[in-house]
Structure I
């Protein structure tokens with residue numbers, strides 16, 4: 001059975017996992033590992049290793065190059081392990097709702113794309129452009 005792990009500083013992993021499961025439903029494949037719980041990145045990484053089975057595993061980390069990510073990186077040398085950094089809700093929900101029978105690498109790529117698309121900047125320039133575009137569309141009707 002495929003496993004999906006959330007790993008982070010603070011309690012972000014736990015909160016992200018719980019929020020994603022509110023959207024897609026409970027999932028027995030999912031676990032969270034936080035520094036709040038394990039106190040050091042070394043202990044967290046040991047707990048992840050102990051929880052892993054022989055099946056495929058995706059690990060979502062909060063930030064690339066952070067202490068949690070750095071301690072887990074050696075696991076990505078395993079052929080059935082994928083580590084994704086920069087976790088957000090779109091990324092997490094996409095992975096949890098994906099079909100376990102589909103190619104894991106492809107599902108990770110698709111989830112990363114959705115996660116990246118969900119990162120946007122909204123400011124005065126964006127709003128003024130959107131309003132101008134809306135007005136131009138209304139004139140053509």
Structure II
């Protein structure tokens with residue numbers, strides 16, 4: 001087995017271990033479905049439903065279901081565009097912003113605990129490695 005295949009196997013094993021841990025699921029909670037969309041809306045506000053669909057790689061029907069649910073929870077407001085009534089403009093409510101802030105605070109606390117356990121040098125190594133991973137993944141995404 002060459003070193004490239006060995007690295008791939010080791011990476012798969014580490015990712016498998018991470019997948020089954022409970023701690024990363026806190027991060028995952030904010031990277032899926034409604035929470036992913038709400039976080040994006042809070043960051044980009046105001047935004048169109050089409051922007052959400054394109055940015056988060058979700059189908060228009062999936063975005064419509066998510067927006068309906070978020071609106072029902074009081075986390076967003078939707079209105080028709082001024083020039084094109086088919087365009088849906090989405091804004092976050094104070095409740096939606098507070099929900100995302102609480103989640104971000106919880107995640108920050110969890111990551112602080114994790115970096116304390118890892119120590120300064122290993123934390124910096126992880127951050128650097130994840131930066132390299134993000135760079136490589138962005139290149140791969142651009143090829144899609």
Structure III
């Protein structure tokens with residue numbers, strides 16, 4: 001193999017490895033590190049005595065994302081949120097619509113990790129909603145959606 005080709009391959013490999021390390025650092029920094037997210041001080045406390053049901057309609061519907069964020073994928077089941085339509089990264093009130101997603105159970109520690117992932121208080125708010133089967137679950141909704149928090 002000519003020396004110039006070997007050198008080009010080494011540089012390409014170095015570039016790929018550097019990109020992989022930077023991606024892993026970014027994921028660690030945004031999802032797991034104590035840096036990068038400071039929750040607003042006025043957020044309500046998380047009940048640590050009971051499990052929490054969470055309804056997901058976006059990236060958290062994927063088991064590999066939940067595993068990355070919470071440390072485990074958990075069991076999920078299909079669910080729907082009546083009276084809301086999905087629009088990009090948000091759900092908006094619409095009485096004629098229903099948003100499809102999944103619901104899964106988490107403990108207080110995992111809920112705090114989800115809050116971090118969703119940037120609770122900065123990008124999203126966590127609100128209780130009633131699903132189509134009558135159960136209540138936490139739902140992350142964009143703060144800019146215009147719907148008042150009860």
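Nothing in this text is a laboratory measurement; each read-out follows from the coordinates by a stated rule. It should be emphasised that the depicted structure is a prediction, and the values quoted were computed from it without experimental measurement. Cβ atoms are built from the backbone, for glycine too; each structure is taken alone.
A few comments on the model shown:
- Structure (I, II, III) behind the derived value 18.5 of mean count of other Cβ atoms within 10 Å over residues 38-45: II
- Which of I, II, III yields -23500 [helix-only ellipticity at 222 nm (-39500 (n - 2.57) for each DSSP H run of 4 or more, over all residues; to 500), calculated]: II
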